[in-house]
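Listed next: structures, encoded as structure tokens.
FYI, it's all coordinate maths here, none of it is from the lab. Because the structure is predicted, anything quoted here is derived from the model rather than measured. Cβ atoms are built from the backbone, for glycine too; each structure is taken alone.
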Structure 1
Amino acid sequence: MDIKGLHHVAYRCKNARQTADFYTRVLKLDYLMAVSEDRVPSTKEDSPYFHLFFRMDDGSFIAFFELPESPAMGRDDNTPQWVQHLALRVPDEKTLLDCKKHIESCGVEVVGPIDHTICQSIYFFDPNGHRLELAWSTVTPDMVERLQRVSQVMLDDWDRTKRAPRHADWVHAKALGGSHVPPSQ
């Protein structure tokens, strides 16, 4: 396969106008386009929808569907809210902190920044209940190599025990209050 990157990721929204306001005003993304049909092209089922797209700098999109004739939006109550989220990249720490200030000034509660060693992140929810993360990458080639080297053994250990393998504890040591072990050790 020759996959080049993300074209778009699509989520459901409660209200297209509120979603457009949030993503343009709060996240300052371009509302680039929308399509709307009464019938779904892929499945041919009758289901009126409004599909709106917000462009990011790399040319990829975040997209949403408003589905007025479907049952009300819900969430998977068996999955903690912190699990399912969309992480968006920002270029540096200053931008991350500026974004936090701006988002909070729009009345949105923000958690973080959280130091994950390989990135620093802030977290918040959009008006649809989707959790968003803005992340500034702090990963180095040495960190990537170290994580890659243990990824298979970690998967094997997890698959066998369903307990967190300790091979990459250094990643969240700061965030969880432990001491940080540099990736070169």
Structure 2
Amino acid sequence: MHTIPITAHVRINAPIFRRFALFDTFRLRRRWISPAVFALILFAFSFACMISGKEQAQMIGTVLQLVGLGLPLCYVLAFLVQVGDQCRRLGLKSLRPAYTLNFCESELRIINDMAAEPEVRLAYTSLHGVWRVGGAFYIYAAPARAFILPDGQYPVSPAQLWDFLHARTGADRMHGRKP
């Protein structure tokens, strides 16, 4: 095992941020459910119209299907445009230094590399959770505040970092598979 502290100088670009935003919004927060339920309801009404055999029922059923597909599609597209705007505002066209994570024995220390802010110290037991997704760790300090840690940006293997965090945060806060 690498000696403590483990220091990660995290650099983020648009694809890394986009993968995180998709995970956070659609997988973790499950914000896909409402648009999906909306679409299913409109498709059910569309089906009822189409089997009713009444005059103009086919047209109404088709309109319901278009709205049932169109509004959820607009929701996803608006989300992707918003993420793209965030990437442009943050200057994430190429890898950009974001923050430094120092994994000490009893706490996680975060230094913002994008702005002059005081160092933040978090006890591992106060972390909301750690998710292992694809080629990155998503370390949530709180439900709405996370730190992205892509593979290859820390001096230990993903399995070693998993073991290190698992020993300090507890199994109930570790999500995903051990690499």
Structure 3
Amino acid sequence: MTTLRPANHGDVPAIRELIVDSVRGLSASVYSPAQIESALTHIFGVDTQLVADRTYYVVVDGDAVVAAGGWSGRQTLFGGDQHKSEADLTVDPATSPARIRAFFVHPAWARRGLGREIYAACEAAAAASGFRRFELMATLPGVPLYRALGFADLETVSVPLPDGLTLPCIRMERAITAARSE
């Protein structure tokens, strides 16, 4: 049986392993090996600000982290600590969308509803914080989940990687429909 809970700093090493396993296992059909390895080096990683904000969740099976993901009321749209170069300031929920961030599922646990479970927790928490919309930058393996959750495509983006490669992604959005606690 799995348990969903907020991530803590002790989870960071396991989340790092999960990210590598997830990206290598679930992205091979849509990205080249070079794109995968470059993205793992330069973009995909743990955003420890989300862990500190308690807006990042893990799904655990016993001691194993089998899925992770979260949301943010900060400016950063995607990427781990290694992708940031400036302070990650908060945004105003009245005028800006919250961000869905860094969903990763271990390949052995894919398509079991864990992404939906994490999303539901994110939506409830973001609504309780006053947000009305979500925005995200979806990698291609995640697009089917986000479309099934009601996200609409805004634009296709080729995220530049420092080695000259690009990572095709889709920027998406949707309204937050969870009831807000007032």
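Some values worked out for this structure:
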| read-out | value |
| --- | --- |
| Source structure (of 1, 2, 3) for volume of the Cα convex hull per residue in Å³, computed value 181 | 1 |
| Comparison of 1, 2, 3 - label where relative contact order in percent (Cα under 8 Å, 6 or more apart) is highest | 2 |
| Of the structures 1, 2, 3, the one that 19.2 was derived from, the read-out being mean count of other Cβ atoms within 10 Å over residues 37-44 | 3 |
| Per distance in nm of label points 7 Å out along Cα→Cβ at positions 5 and 125, the highest-valued of structures 1, 2, 3 | 1 |
